[in-house]
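*Asks:* Quick heads-up: structures coming right below.
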Structure P
Amino acid sequence: MILKQLSEAVGVSGKEDAVRDLILPAIRDHVTNIRIDPLGGVSALKAGTRAGALRVMIAAHMDEIGFVVRGIDGDGLIRFSPVGGVDERILPGLRVRLGANLLSGVIIWTPIHQNRDQNSVKISSLRIDIGAANKEEASGKVSPGDLVAFESAFLELGGGMLRGKSFDDRVGCSLLVDVLQAEAYPVDVLAAFTVQEEIGLRGARVAAQRLKPDLALILEGTTAHDVPNPNSTLDDDTGVNPTCRVTGGPALSFMDRSMIAHPGLLASLKETAEAAGIPYQYKTQLGGGTDGGAVHVSNTGVPTAVISMPCRYIHSPTALLHQADYDSTLALIKAFLHRLPALNLRAS
């Protein structure tokens, strides 16, 4: 499993080079037709064992959320803006890495002793401290336009729980690598490691237009809010939709803000899981979006479904996922690809 290396790599939207450099050698001996598109996305073909096989696009995005340097104050502190969806409340005190040299920094905020508005955190009031004494010193190390990523190490917590950054969507990339490294399938697998998903599904649109698949599966890391409700009693966690639960197996989506899952694909994924005894669950929160939003409306339309890995605390430097969910998700993808030629993918 390549997840550790992928998680620790820095690949903020628009500069996914380090992630791509890990993926290419991992898949090279298992695929053909490797292409890097003008935006930096990777596509490849794992040919099926049947002539005239269905062409199945499997997509996972390489990019992660982060920040971009906007400017430098006179005191050497760095102003920045988000790249992708960032929860401002978690930022004060976090360690970050800046620019191509991965310079260390810390996000700072007015100390609680001096801040009268303690209930509000705005990025406009935050700065990154790299230890520079003034603007001139900082300017020699950082420039406007430099990208900034969370600093976080991958860690096995025990009991199968794994911690790391960028599980959205390095876990999808890891799963796709495992799919490509496995045995051949009776369908053509069109792998797409996409870019710039976090800022508008941009790389997926390019990949789908070029690959022209018959159908598509999107691999994602999604929110598992299966934690106690702070507003409830210890024995009552009602009132909060957990979206999905860690150790509940892969999460299948009905719809989100970017797409409605193809009913035939969704039903077939469910049937495959039940036939193989693979645990699964439904994603019960309909917000967010995935690369499927761009893929399903590409060309003349592509039947698309999303398989997500439950991850706690995504879009943070310390997300959590469980090895059992990873194994179940990989098993479902493989089983579905093997059963696909015999399935009836009804439209409704």
Structure Q
Amino acid sequence: MRTPIQIVVIRDQGDRRTDVYVDTLRLAFEGSAGGVGSPSAYLSEAVDLGIRVLEPANELGEADVGRLVGGARHTIVVVIGASSSRSNMLERRVGTDHMVRVPAPSPMSSGEIQGERSTDEVEPAFAPVVATLRAMQRARQVLLGWVGGRECADGGLKLFISHAKIDGVAMAKSLIGVLRQLREADENPSGFAYFYDDEHIEPGSMWSEVLKAEAGQSVLIALRTEAYEGRYWCRREFLRAESRGMPILVVDLRREQYHDCSLLPFDVVPSVRVHDGNLIRVVLHAMAVHLRALRVQSEAPRGVKVLPHRPSVYSLGGVCQLAASNQTIAYPGPRLPDTYTRAVRPILERGASTVDLLTFDELAGV
């Protein structure tokens, strides 16, 4: 069976300045890269999404392109620098909406003379990371269309920024600034869409209903400050996303040494820290959580519900409530302990319906 999606890189392999672009792409999609200490470190501790990054030889014929593209249902082509016969042949095969074009790396400045600015206004040290995030965003949009996921009005699943106003606004605004920069660097207007209540809830709207709807159809980024769990609407947003099986990423911003037990199931969702101010890490992992789930969902048989992270009683309850008949729930490993599955058995068995729990690896072996 063909893999659902792959990344193909076209570049001038004689230009060593482009090596870091390939390094960064492999780190983000495959969880591995060379070039220790390179700009790919902005995407530190990435995980393997099961999406391969391929780089064909400098010479490609039409038959070679056919075999390359035929290895996956969808191919995202990242072109670094000027178009070539290879990139043009690939574009004819995959279509313009599967292409990501990246300006050639800027020449190094000499001595004390400042070099030329990049055509997309992205700083040279940051350019490989921006190119990689654009490729991830394009892959998300392609897979969303394939599996028929919920989409926002301009074509992509939004990043919902959930935060407590009293101590989370500064970080929320900083994260929005990063997302805006990424949108400006991307020629696709639907890229890097986000939802922020103060910006997107229109005057006169029933704001509680807007928040409820958006949290149930977005990738939720929960800014876990000291006040977050104590706010009613933060809890509602988090639990709404969790009960709908939506991707969630927690950004741990707490500063205190001691914390009481949690009111929310934070232990089942991935989390990141930004002790060094690297907000790109937040965007990377939020997109990666969703992209991995989409890749698995695109391969799963009918009747399988893919959860982006380990299930909680909230997500199990939400899925089982909607299940009309026997269903399988797939989730990232490791496998849940038997004691947990026995404890949630009453949730999984409702009337004549039964829900089975499998990890992504177990699902692939079925």
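Every read-out reported here was derived from the displayed coordinates using simple, explicitly stated rules and does not represent laboratory data. All figures in this text were calculated on a predicted structure; none of them were measured in a lab. Cβ atoms are built from the backbone, for glycine too; each structure is taken alone.
*Asks:* Taking -12000 as the value of helix-only ellipticity at 222 nm (-39500 (n - 2.57) for each DSSP H run of 4 or more, over all residues; to 500) derived from one of the structures shown (P, Q), identify that structure. Walk me through the numbers before you get to the answer.
*Replies:* Numbers: P: -7000; Q: -12000.
Structure of origin is Q.
*Asks:* One of P, Q was used to calculate relative contact order in percent (Cα under 8 Å, 6 or more apart), giving 22; which?
*Replies:* P
*Asks:* Comparing mean projected area of the Cα convex hull in nm² across P, Q, which is largest?
*Replies:* Working: P: 19.3; Q: 21.4.
Structure Q comes out on top.
*Asks:* Given 3.0 as the derived value for distance in nm of label points 7 Å out along Cα→Cβ at positions 9 and 177, which of the supplied structures P, Q does it correspond to? Don't jump to the answer; show the numbers that get you there.
*Replies:* Working: P: 0.7; Q: 3.0.
Answer for the origin of the read-out: Q.
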